[in-house]
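These are the structures, in C-alpha cells.
What follows draws every value from the coordinates through simple rules; no lab data is involved. All values reported here derive from a predicted model rather than from experimental measurement. Cβ atoms are built from the backbone, for glycine too; each structure is taken alone.
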Structure I
Amino acid sequence: MIAIIRIKGLVDMDRDVEETFERLRIRKKFSCVVLKESKELEGMIRKIENFVAYGKVDDKTLEELIEKRGKSKKKIDVKKVAEEIKKGKITSIKPFFRLHPPRKGFDMKKHYPKGIMGNNHEKINELIMRML
C-alpha cells in the first residue's frame with residue numbers, strides 16, 4: 001500500500017499535474033490517499049512527485065489513520081476497513097483523509113534525503129503519525 005500526501009498547493013501548477021491530482025482525489029494541501037500499488041499509479045506518482053510525499057505505509061499506521069481521520073456517517077470497524085483498502089475496494093469510508101500540518105514542522109520542502117518531498121520509503125509512517 002502506498003500513501004500519498006499532498007504538500008504543495010495550487011499556485012503555478014501545470015494543467016497535467018492538476019488533472020493527475022484530480023484523478024487521485026487529492027484536491028487540497030495535506031490531503032492523503034492510500035492506494036494499492038500498480039503500474040499506472042507509478043506513472044501518476046512520477047508526474048506529481050515534486051508536489052507530494054509518498055511511501056509504503058504499514059498496517060499499524062493505516063489503522064491509526066482510519067481510526068482518527070476516516071470520515072463515515074456510522075461507526076466503522078477499523079480492521080475491516082483496512083482490509084477493504086488493501087483489497088482495493090473502499091465502501092464504508094471516504095477514500096481520502098484530511099491531515100493537519102506536521103507537528104514540529106517540515107524538515108524542508110526539498111526532495112527526500114534533505115527534505116520531505118518525493119519517495120520517503122518507510123519514513124512516511126513517521127510523517128503520517130506527526131500529521132494525525
Structure II
Amino acid sequence: MGSAADNYARNAKWAKPMPGYQTTLDPAREMQFREWVAKNGVPFDPNEANADYDMRGYWQDMLAGRAGGTQVNANDGLPHYPDTYKTPYHQSFSNESRYALPNAPHWANDHQLVDSNGVVVFDERPAKRKH
C-alpha cells in the first residue's frame with residue numbers, strides 16, 4: 001500500500017482541483033460525527049489532514065438517506081464504503097468518486113482499476129507469493 005502522498009502524486013491528474021477533499025461540518029455536527037466514528041469503530045482518523053476518504057461526507061449523506069451502505073470486500077475481507085467518497089489520497093481512487101474527473105481510472109473487473117489506455121494502475125487483490 002502506498003503512502004497518501006504517493007497515492008496523491010499518482011491520482012492528482014484525475015482529481016478535480018480543489019483546496020480540500022473533506023466535507024466541513026459545523027461544530028455540533030462534527031461532535032456527532034466523531035461520536036459516530038468512535039461508537040461504531042469506523043476505521044477513520046478524524047484528525048488526519050489528508051484523509052483518503054471523505055467519511056464526513058459519507059456520514060452526512062447516510063443520515064440524509066443518500067449514501068449506499070458498507071459491504072465486505074471480497075478481495076480483502078474488510079468493510080468497504082462506497083467509492084463516491086474516496087479522495088485522491090486513496091490507493092483505489094476511481095471515476096466513481098465525487099472528487100474525480102470523468103477520465104479517472106475505472107473498475108475493469110472486481111479488483112483492478114485501469115486508466116483510459118487500459119493500463120492497470122491499481123490491483124486490489126493481494127500479490128500471490130512465489131514459492
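From which structure (I, II) was helix-only ellipticity at 222 nm (-39500 (n - 2.57) for each DSSP H run of 4 or more, over all residues; to 500) calculated, if the value obtained is -11000? Before the final figure, lay out the partial values.
On the way: I: -11000; II: -7000.
Here the read-out was taken from I.
Using distance in nm of label points 7 Å out along Cα→Cβ at positions 16 and 112 as the calculated read-out, with 2.2 as its value, let me know the right label among I, II.
It was calculated from structure I.
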Q: State the single structure among I, II that was used to calculate distance in nm of label points 7 Å out along Cα→Cβ at positions 48 and 80, giving 1.8.
A: II
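For structures I, II, calculate percent of Cα pairs over 18 Å apart and state which one comes out highest.
II
Given a value of 31 for relative contact order in percent (Cα under 8 Å, 6 or more apart), point me to the structure among I, II it was derived from. Mind showing how you got there, number by number?
Values: I: 31; II: 24.
Of the options listed, only I reproduces it.
Can you tell which of I, II yields 3.7 when distance in nm of label points 7 Å out along Cα→Cβ at positions 56 and 120 is derived from it? Walk me through the intermediate numbers first.
Values: I: 1.7; II: 3.7.
This figure was derived from II.
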